[in-house]
Structure P
Amino acid sequence: MANIFLIGPMGAGKTTVGRQLARRLCRPFYDSDREIESACGVDIPTIFDFEGEAGFRRREARMIDLLTKKQNIILATGGGAVLRDENRLRLKNRGTVVFLDVDIDVQVERTSRNSSRPLLQQPDPRATLLEMSRHRDPIYRSVADIHISTSRQRHRRVVDRICRQVEKLESDQQRKKQSTAIAQKSE
């Protein structure tokens, strides 16, 4: 099985699902946001305070590059990781990309429990989430090999679905390679 990279909006459950998926598959788990914090020695809100979103995105791109070069890992990315072209290319070319999607009501509920999300420190977090979704959803879909909703589903069920769909995708890719090799030998 190739690397598995989880993308999607904040509150979709990328970190929780990623940890469980890594345990199930006996693989190392990485969360790009936590790795950035560890490398910097400060939390993400502090990075935003000092460097703004642009500074954070530069750090994120470097971390995505570093982490996606690893082998046989599960990686949960930040919700905005797909905004940069180089991140999309690295994710797409270095593993299987799973888009974890979530309904807006569930997303609002989940994100309201966490005050450390700099982009949601607004008077109307729901409006902010809706605007982000409008902009980012097409990007998530364009990068993803697999699309799974996490709304109102237990994480274990999401992990089961990811495993089944990744196995099917890899099986289909293997059959395609074999068919291509047979066709080339026939020529």
Structure Q
Amino acid sequence: MGPITGEDGLARCPWAAATAQLRDYHDREWGVRVHGEAAYLERMTLEGFQSGLSWAIILAKRPGFRAAFAGFDADRIAAYDEGDVERLLTDPGIVRNRRKIEATLTNARATVALREDGGLEQLILAHTPADEPPPVTVADWAARTTESALLAKELKRRGFVFVGPTTMYALMQAVGLVDPHLAGCHRRGSCG
């Protein structure tokens, strides 16, 4: 399946046709470069929470995640304790999964520690893959790449968790390290 043309006459990646919220995310954010530690920590966290769930669920709960995790301020999250974990397990504004909540705290602490070596943003950007031919259909989308596997390995070495190669490739797509849009999608070539 290739791009789908919406009621507005614009061709989009097929998943963006499901809801207005997904369409807006596709058109405004997916594949667009972000800047700053909090932006990278947020995307990494959301991609980790999405594992095993639909992106629509995570996107709908995004305001709740931002509130629960202090706007993805690594210092504030790193200071969370077991009481905060218990509190978050009762927060209906987020996905209430103990392992993923604890992973967020672990990753915030690893993010703070990584500042001594250039920071999270620099580490992720250092794994930017070379440009590849655009995918034509959804079957052409990779689930993981050599670069995402290397990024996952380095992040794990630095103390991060819930950062497997597939999740890291989704992160690379989300933050514009690769142009994830299908050939023919109106966003192809306009990101990054």
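We did not get these values from a lab; they are worked out from the coordinates using the rules stated. Keep in mind that this is a model prediction, so the values were computed, not measured. Cβ atoms are built from the backbone, for glycine too; each structure is taken alone.
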request  = Using distance in nm of label points 7 Å out along Cα→Cβ at positions 73 and 105 as the calculated read-out, with 1.8 as its value, let me know the right label among P, Q.
outcome  = Q
inquiry  = With distance in nm of label points 7 Å out along Cα→Cβ at positions 25 and 161 coming out at 2.5, pick the structure among P, Q it was computed from.
reply    = Q
message = With FRET efficiency 1/(1 + (r/R0)^6) of positions 9 and 129 (r between Cβ atoms, R0 = 30 Å, to 0.05) coming out at 1.00, pick the structure among P, Q it was computed from.
response = P
ask   = Out of P, Q, which structure matches -14000 when helix-only ellipticity at 222 nm (-39500 (n - 2.57) for each DSSP H run of 4 or more, over all residues; to 500) is calculated?
value = Q
message = If mean projected area of the Cα convex hull in nm² is calculated from each of P, Q, which structure is the one that comes out at 10.4?
response = Q
note = One of P, Q was used to calculate mean projected area of the Cα convex hull in nm², for residues 89-144 alone, yielding 4.5; that structure is P
